[in-house]
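Presented below are the structures under discussion, each in the form of structure tokens.
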Structure I
Amino acid sequence: MTALKFCANISWLFTEHPDFSKRIYAAASVGFQAVEAAWLYDSDLSELQKAKEATRVEVVLINTPPGDIKAGDLGLGAVPGRELEFREGLDLTLKYAKALNCKRTPALEDQECPPLV
């Protein structure tokens, strides 16, 4: 049987550190070899890269931006009229994913899509 592999979701763990790069260090300090994040786009990309390289922690997943969470958005991938905003978010996701060598970027579509008919 293959051993299970776990990663720390640094969006929900190590929240005593407001900066995501510090959360990568915290995850590494307790033995995690990989992290994932819902949204880390307010973080300085170069600092995230430094933390990743210093700790050798793999970034395995970054979600696309959700839109305006305060307004109830949880993704824009299937929201009519917001295609441009989704595309801009996707471009940002790809920038971070490439810089952090992250190979998984789920495109959030939203929980409630308007009817097609």
Structure II
Amino acid sequence: MTNLIRIDHHPATDPELGSPRPERVIEGAPNSQSWDMEATPDGKVTCGVWEVAPGAWNVVKDAWELMTIISGRSELTEDGGETIELVPGVSVVMRAGFRGVWRVIEPTRKVWTIYEA
């Protein structure tokens, strides 16, 4: 077993399909694909790759997440706060308790790491 794992941006395995809860969707059909790549033994830290189709939804974040955008274009707006344009190379931390709107302009793919306390 190795202690070094490469995160493939285009995994060859079948993704887990998902979408926001219907009551959170604002526009479009922001369906997603996710590939879980690694987790700590206690399951508190996970990482992987996620891709979402155009649309917009209300985000309610209960865990800490670091993400880096690898393709596409989106906007993430915190309730009562600023809008961050998400384009390739941009990294963002969403703290637990984040509330806002994710608007996908072009299909967007990210690499993510989530910590659930």
Structure III
Amino acid sequence: MLSARLDACTAYLEAKGWTGGGRWLDVGDDALSDDRRPAFDAMLRTIEATGTGVDRVVLVPDWDRLSRNPAARGLLTRRVLLLGAWVETAHGERRRPDETWIERARLNGAPVIP
């Protein structure tokens, strides 16, 4: 499953014509935590050190890869945005520091009415 997620991000990166700045993966218990994310923190330090002279994008396969908890996902996203970078999914959804938000529709358990 992880390989498929990485492949999706690589394909999206190539389709956009972006060059990768690195890959940061929290694994094991860290990947399941909403408050202890050493690889995520290392990525944020790299983003900060890069400065604002280049576009800085955190590319994830989907929003749930940040966290399945919507509140925690929002906090992790906010940490990226506060550095002037943005978060984008391999589905073309994105959240930018200027409050721009593009998200595709999600099923929410409500009945689908034709």
Assign the value 1.15, calculated as Cα Rg over 2.2 N^0.38 Å, to the correct structure from I, II, III. I
Tell me which structure, out of I, II, III, gives 19 once relative contact order in percent (Cα under 8 Å, 6 or more apart) is calculated. III
With distance in nm of label points 7 Å out along Cα→Cβ at positions 25 and 41 derived from the coordinates and found to be 4.2, which of I, II, III does the value describe? II
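Every read-out reported here was derived from the displayed coordinates using simple, explicitly stated rules and does not represent laboratory data. None of the values given here were measured: they were computed from a predicted structure. Cβ atoms are built from the backbone, for glycine too; each structure is taken alone.
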